[in-house]
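What follows is a set of structures for review.
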Structure P
Amino acid sequence: MVSQNGRKRIVILGGGFGGSYLAKALTKRSLGLDADVVIIDRHNYFTFFPLLVEAGCGSIEPRHSTVPIREFAPKAELLMAEIASLDTEHQRVHFHLIGDDQCRAIEYDHLVVALGSVTRVMPEDVVSGVREHALFIKHMSDAITIRDRTVEQLELANAIDDPEERRRLLHFVIVGGNVTGIEVVGELEVFVREASALYRNISDDDITFTVYEFNERLLAALPENLSRWATKQLAGRGIEIHTGAGVKEVHADHIVDSDGKVVPCSTVIWTAGIAPSPMLKQMTGLPLNKFGSLQCECDYRAVGSENIWGLGDCASVPGPDGKPMPPLAQIAVRQAPQLAANIAAVMQGRPTKPGGVELQGVLVPLGRHRGVAAIKGIHIHGFFAWAMWRAIYLLKTPRFGRRMRVLADWTLNAFFRKDYTQLGMNHASRREMVRPHKVHDSDEC
């Protein structure tokens with residue numbers, strides 16, 4: 001695919017937070033850039049990640065936390081496709097359109113790698129069974145799968161007579177006491193306990209939540225006083241917390257922790273960090289560091305390249321202090337205009353400027369109208385921190401109409417009970433109403 005109008009072309013690999021915000025920045029009139037901008041992503045939307053857990057647990061409608069790329073960056077073109085390979089010598093990306101097996105190619109003048117990250121899974125000889133038996137929380141389908149799995153376990157637990165098995169079915173283990181892990185356990189615990197009121201055979205004592213965190217305290221990104229407060233709040237709700245401990249085996253019906261203890265459970269949610277997209281290793285010609293990230297200069301340009309750039313979670317870009325900028329959504333969003341300005345500078349014959357984005361703050365909702373926040377040296381906890389989290393991310397939600405939908409969801413939830421039904425995303429669930437063979441009166445289950 002060659003540009004038909006003779007204009008320069010910027011191709012962005014990945015339409016997540018970083019890629020979509022970059023496309024929007026590149027097409028702003030104030031930048032004065034005369035070029036075609038093309039995004040390649042397998043989806044035509046990106047997930048507003050701060051609202052992902054709430055969308056899964058029913059606080060907001062799932063579609064209200066997804067943002068259509070074409071609507072968000074209307075002046076950019078979108079190819080909904082899977083990337084097949086990268087030819088840096090001929091400046092060409094090979095891809096397959098979703099729903100089509102034909103291999104196509106698009107040429108670029110500048111290429112931006114913004115492929116994001118995946119959940120980090122340790123090698124099998126370190127922690128076994130994660131890919132087979134654990135659930136992740138990275139995409140909207142993950143959040144809804146956790147919701148469907150939870151409702152399924154409630155239905156099953158309510159229908160059986162064995163109290164020990166009921167407790168196993170309603171034991172949820174979260175591995176990773178970071179921001180995502182604590183947000184998951186905080187929201188999911190509320191969801192399960194509120195939903196359990198609909199089941200006459202389930203009591204609060206049947207429900208258990210356990211968090212394993214390898215560090216010596218939860219929420220290591222927060223100051224110690226906020227970490228202690230959050231830990232006390234969660235423990236007060238009956239959530240078991242194990243710090244300085246991990247999991248070494250994950251099975252369908254139990255885990256084995258780092259002390260060798262066998263812990264019966266039914267659901268393991270793995271939130272133990274992130275890793276760069278493995279797709280990077282499949283592309284030849286890219287400079288990768290030992291962690292698999294695209295190694296970049298301080299102006300976002302890939303090391304040794306003139307027209308390949310990195311952005312977001314998959315790129316290791318040194319900040320003003322020489323250390324790589326953190327792989328966080330708030331960082332990628334603020335990197336985007338800096339990178340757009342540098343690409344424009346190169347195309348217009350001007351020097352680039354070093355990037356630099358610092359962490360503005362960390363806000364963590366704990367559920368039950370409580371939260372913790374550290375913003376520019378100010379430490380807040382309790383209801384005000386939770387309200388601040390909602391206010392800030394409501395304002396950051398793209399487009400006014402989507403903000404109003406999210407606000408309406410939150411308002412309705414304040415007066416009405418949530419809907420505790422499945423949404424049909426748990427593909428592992430059995431949906432058959434009868435067994436496929438003929439059942440005779442003498443048959444036994």
Structure Q
Amino acid sequence: MPESLTSPSLLFTSLFAIALVASLLTKFWLASRQVRHVAQHRNAVPTAFAQAISLEAHQKAADYTVAKARLGMLEMALSTAVLLGWTLLGGLSLVNDALTQALGAGMTQQLALLVAFVVISGVIDLPMSWYQTFVLEERFGFNKTTLKLWVVDMLKGSAIGAVIGLPIAAFILWVMASTGGLWWLWAWLFWMGFNLLLLVIFPTLIAPLFNKFVPLEDEALRARVTSLMQRCGFAAKGLFVMDGSKRSAHANAYFTGFGAAKRVVFYDTLLARLSAGEVDAVLAHELGHFKHKHIVKRIVSMFAMSLVGFGLLGFLAQQSWFYTGLGVQPNLMGANDALALLLFMQALPVFSFFVGPLFAQLSRKHEFEADAYAVQQTSAQDLSSALLKLFEDNASTLTPDPVYVRFYYSHPGASERLARIHRAVAAIA
């Protein structure tokens with residue numbers, strides 16, 4: 001057999017192409033199932049929700065879900081074309097060669113390659129992002145942002161990305177070039193340290209650049225929430241209300257920060273919609289995540305997976321077939337560290353796609369556990385009614401395709417979730 005047909009480069013190209021086609025076909029199949037299943041159940045509210053959800057709200061959720069799924073199919077096709085353009089069709093190699101000729105081989109060229117990739121990718125994504133916000137979200141009454149605010153958010157995000165991202169990228173590239181064969185271990189330690197630092201500084205330094213956070217002023221609700229947290233053995237640095245309505249009608253509540261810097265944040269849209277008891281129940285659900293140490297478990301999992309990822313990158317960065325197999329000719333006289341980073345980030349989602357359902361299943365398990373904890377601490381009726389309001393307000397379909405749910409959903413569907421809540425109540429009784 002000719003050598004060219006058995007070369008590691010060709011084999012890797014074939015594996016990449018097979019994984020890409022398989023993942024794309026699976027994504028389209030799942031999206032088609034979701035569209036078909038939701039459309040088939042559009043004209044009747046499920047019996048379990050008939051007293052709580054109107055037909056109009058149910059149909060809005062169905063139409064919103066179908067519209068998002070169809071847009072998602074278009075995004076899949078576009079992202080696949082862009083991925084092929086960067087890799088097998090030679091786009092990344094072309095940009096790299098041009099920058100090498102203009103800047104020479106070195107740190108400046110490598111940073112320029114990372115910046116060029118981010119800028120070009122961002123420009124390609126702009127039309128879809130605009131459509132998502134000002135057409136799809138607007139059509140269903142969720143968008144509250146203006147074009148000016150959208151642009152300002154984009155510029156702020158880009159500026160923060162440059163201020164934080166460029167020094168980090170420069171340091172990682174330096175580590176790759178200067179610390180020998182175990183560079184990936186040192187880079188991983190730095191990356192983990194940075195992520196832990198980000199958990200601390202994000203609530204007070206970064207988030208306020210995009211949203212306004214004010215202390216919760218409702219004294220009765222504040223006392224009720226504080227009592228719940230004390231009962232659950234949880235301490236937070238403050239209770240805040242975020243002006244989520246400035247950008248969207250979607251509602252939410254969350255914890256942010258780490259250690260002593262933890263904050264409880266309520267969207268103003270959530271407080272406007274839920275009763276005090278329902279707010280209590282939603283907060284108790286979030287407390288359940290902490291009680292079961294879900295946050296710590298996810299951080300530890302992130303540490304472990306990123307360690308494996310950095311180790312794999314350390315190996316692949318030394319293999320010429322990794323570059324040529326993805327359509328890139330590595331630099332012969334200079335470093336290829338930036339190329340390795342970009343190619344790894346492009347290829348990893350393709351090969352890891354079919355592992356996604358395992359993490360989605362684990363996330364749904366955590367949600368069930370948090371719900372069960374909330375039922376123990378507050379009213380199951382309040383939790384159920386709050387969830388139904390959030391499903392309705394966020395136009396979340398009550399009839400998702402079961403296979404689609406198992407593959408993608410990080411939170412259980414409404415029917416399954418409420419059934420588990422009822423079971424948790426029965427277990428307590």
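Quick note: the coordinates plus some simple rules give every number you see, no bench work behind them. Because the structure is predicted, anything quoted here is derived from the model rather than measured. Cβ atoms are built from the backbone, for glycine too; each structure is taken alone.
If helix-only ellipticity at 222 nm (-39500 (n - 2.57) for each DSSP H run of 4 or more, over all residues; to 500) is computed to be -23000, which of P, Q is the source? The value was obtained from structure Q.
Comparing mean count of other Cβ atoms within 10 Å over residues 47-54 across structures P, Q, the highest value is found for P.
1.5 is what came out when distance in nm of label points 7 Å out along Cα→Cβ at positions 23 and 327 was calculated for one structure; which of P, Q is it? It traces back to Q.
For which of P, Q does relative contact order in percent (Cα under 8 Å, 6 or more apart), calculated from the coordinates, equal 24? Computing relative contact order in percent (Cα under 8 Å, 6 or more apart) on every structure in P, Q gives 24 only for Q.
When Rg and Dmax of the Cα atoms in Å, for residues 151-222 alone is computed for each of P, Q, which one produces 13.8, 43? Working through the options, I get structure P. Supply the structure label, taken from P, Q, corresponding to Cα Rg over 2.2 N^0.38 Å, for residues 295-342 alone with the calculated value 1.01. Considering all the candidates, the number was obtained from P.
Given a computed value of 1.00 for FRET efficiency 1/(1 + (r/R0)^6) of positions 143 and 191 (r between Cβ atoms, R0 = 35 Å, to 0.05), which structure among P, Q does it belong to? So the calculation was done on P.
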